[in-house]
Structure 1
Amino acid sequence: MAFCVWAEASGCTAAIVGAGRSATGRVLLWKHRDTSAVQNFVARARGVRFGFTALFNAGDSALSEAWAGVNEAGFAIINTQSYNLAPDTASVADREGLLMAAALGQCGSVDDFESLLRSLPRPMGVQANFGVIDGSGAAAWFETDDHGFSRFDVGDDSVSVRTNFSCSGSCGEGLGRERYAAATALLGGRQEVWPELLTDSVSCSFYPDEGGVRFVDRGQYIPRRSTSASVVIQADGVMWVRPGYPPVSPSTWRVDQDSVPGALSPDPADGWHAPAWREAQRRRDQLFRRNKKGQWVVDFSRIE
């Protein structure tokens, strides 16, 4: 499989919710995406075996890099960047989105994804936690670097969180520890988790500093200025997508395999941007200001 390089600076907070803890009775895959590419869209694409629906960066008219998606076989995948695994090889890096697009196009199960990882030439050019689920209810994290991976299966009664470190590295040592603690606190004690709880509540939470109107954003909260979307996926092909910065995002849309809302679809006349992300960024930009220290401050008193 051939890859080209397109760099992404990302963070992300994510979770796999087992079917026994899901209000829908199906395993849920959640990705709160942080990236330098804050303009995204949702579209249908076709791989070597399967069609799939996925989140892409605005401008990606070739649909080459998927950042969260599900295919017609019920296989779904997301990622979070990991910073405590072996570092990317300098000449071969940032291939996570390309790998996920390839996986959506050809994998029908969690085991298929493991086989794909085993088959790839080394170095793979990735440093990530890949969350995957399939139509049988199987779910797993694959903590993956240039030369290998560790698989962590997720049981039906589990809620398993990842941010920007891997437990096959030094678990808990790395970026995203505060977001990991927040997501674990907000989800760990819940017996039922539903998609909108993730997109409309957890992705909007400033835990543990709830209740204020101004927050200094130094990357410690789940919603960050770099957030581009909150996405929840089921293996039946349904996705819930909240575009842009979740606390002021215009809405959460339901996406089916055969139907992508127009607000989330790319407009070729607008450089392959989607209307909902244009509106989401306008609202986000109203919200943020710099303080005297040069830090970004989330200031809800600025909302018109």
Structure 2
Amino acid sequence: MPILLFFLLMIFVPAASAEPNLLSFADSLVAEEDHYRAITEYKRFLHYSPEDSRAAYAQLAIAKSLLSGQRWEQADRALKKVWTIYPDSLEAKIAEQLYADAAYDRGDYAAARRRYEKLKNALPTQSNAMPEYKIGLSQLQQNKPDEARGSFSELPAPLNQQLALSLDEYQQLPKKSPQRAGTLSALLPGAGQLYTERPRQAGVAFALNAAFIYGAVEAWDNDNYAVAGILSLFEIGWYGGNIYNAMNNAHKFNRNQQDHFLRKFQQRFGLSLGWHEGNPQLQALFNF
């Protein structure tokens, strides 16, 4: 009998003690940012311990690792699993928030707004400021300041007033008109580039177009019509490209202004949702 008991202990005790190590090892891989291997270990844990109380944690950890690798579609599916399989867990609530954040982070702002709306409706009234703020921020990312103003107005005072003042600054940002840039470059190659504050490109555009025009005229005057035709054909391409480049520069200028503003905006205002004992807690960060 003692010998039988010894063998039973040898078989079952190591297995029981090794079980927590699967999760611990996966967590250590995440800490080392080895997310792909971590996913495998979390899946191994779920395979061997599907009924474990930490199963929801492991499933959420898989989704987080997929998000870290920007594997968006797989991450979405993994997040949906969390609230489908473990609907009453804290991890399910966190997964719903991450699901909305994932759409925002990958630049799918329309999807992000739909997901934040759903999240907002699921949260208590005192905790839905964060999704409302992110809805407004997504509208601002798409250069829709009037819609963002409406979303920010739903936030509590004095935050809504501070956001409104920042939106006034946004709407006063210096901008370049693509139409004006294109027209200027059509009238004088390089003028549109100069208008969009690209003096080097302006000089190149002017010099190239002037050279081709001069060459074509000289070839024509010397009765070298074949060369004149070839140079004229090239000049048409350079001339059109010069107009397109000027208009594109105007769009880039405006986008750079917007991106710079949004970086400062998000550094100044920040809302996030934390969880304590299953209850949502709004966390705010303001820098002035």
Structure 3
Amino acid sequence: MSTLFPFLRNAFRLLFSLLFALSGAISAPSTVKGGALRLEKEYEYLYSDGVAFCQGITTDGEYFYGTGCIKYVNYNAIVKIDAQSGEILKCNDMCLPADAVAKGYSHLGDCAYYDGKIYAACEVFFFRDPAVMVFDAESLEFIEYRILPAEGQGSGHFPWLCIKDGTIYYTQSRDVDEIRMLDASDFSYKGSLAIDRVITKITGGDVLDNTLYLSANTGGREKITYSVDLGTGEVKEAFVRDTGNPVTEAEGLCISRTGGEVYFRYIDVLFPSKTVIRTYRLSA
């Protein structure tokens, strides 16, 4: 695995080890305060490693794929993680091409696995021309990027995306009043679905059957996951997770089925000490 600053790797790990230990001492166990989720597993990483996937998570069933960034130094990365052990298997640091960086692309958000590729939301520093970045899932190498159609750009914020049945779903981060859609085959705009209440601080999402679930970085320890009926636009507070520490940031979300069970996986970041992948099982 490559690192952000190889010559400072050991120093960073020592510092983050101390911060990691301190964060554990001041944090309560993570729990579910509302909704039918049950915490199954947590993988914790020092922030020196976890920064590479501190924004997004997706899975193909065998591996987790994560995306991360430090916006102000133009650091972006994509990783592959063994889903059974949590071991980081591969990391592509500084993964955006030079021409995209020169145009100001600086923030990879949440991501999605689809047809052997990883699709990641990406913002420009000054929030114009947001784009989908596409990587090969096997090698993690960059393939291409596609700027969102003008009618689908909104405020220019593009924190997350997910893909279901050939449709890319996404929103802006704040003051969300609609769900936007792209065709995954050619990135053309498919319109939007108005929702029945305004929600905010959306950082990740995924679709289960005909329901879109949205992770929100709400204030304090408790983080809300909203559900959106993709037929009617009805919004509900589906789950409330207590992350155990008031400065935790809730980031990406992905949903998968394994052996008849449904699992929700979240990226939670306790900056600057650790990144956590939390797996919850959806109870009947």
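Throughout, read-outs are computed from the coordinates displayed, never taken from laboratory work. Every value quoted in this text rests on a predicted model; they were computed, and no experiment measured them. Cβ atoms are built from the backbone, for glycine too; each structure is taken alone.
Given 5.1 as the derived value for mean projected area of the Cα convex hull in nm², for residues 151-222 alone, which of the supplied structures 1, 2, 3 does it correspond to? Clearly, the read-out refers to 3. If you line up 1, 2, 3 by mean count of other Cβ atoms within 10 Å over residues 47-54, the top spot, with the largest value, goes to 3.
Output the label of whichever structure in 1, 2, 3 has the greatest value of distance in nm of label points 7 Å out along Cα→Cβ at positions 31 and 207. Walk me through the numbers before you get to the answer.
Working: 1: 2.2; 2: 5.8; 3: 3.6.
Top value of distance in nm of label points 7 Å out along Cα→Cβ at positions 31 and 207, among 1, 2, 3, belongs to structure 2.
Looking across 1, 2, 3, the calculation of helix-only ellipticity at 222 nm (-39500 (n - 2.57) for each DSSP H run of 4 or more, over all residues; to 500) that yields -2500 traces back to 3.
Out of 1, 2, 3, which one gives 3.3 for distance in nm of label points 7 Å out along Cα→Cβ at positions 191 and 231 as computed from the coordinates? Comparing all candidates, it corresponds to 1.
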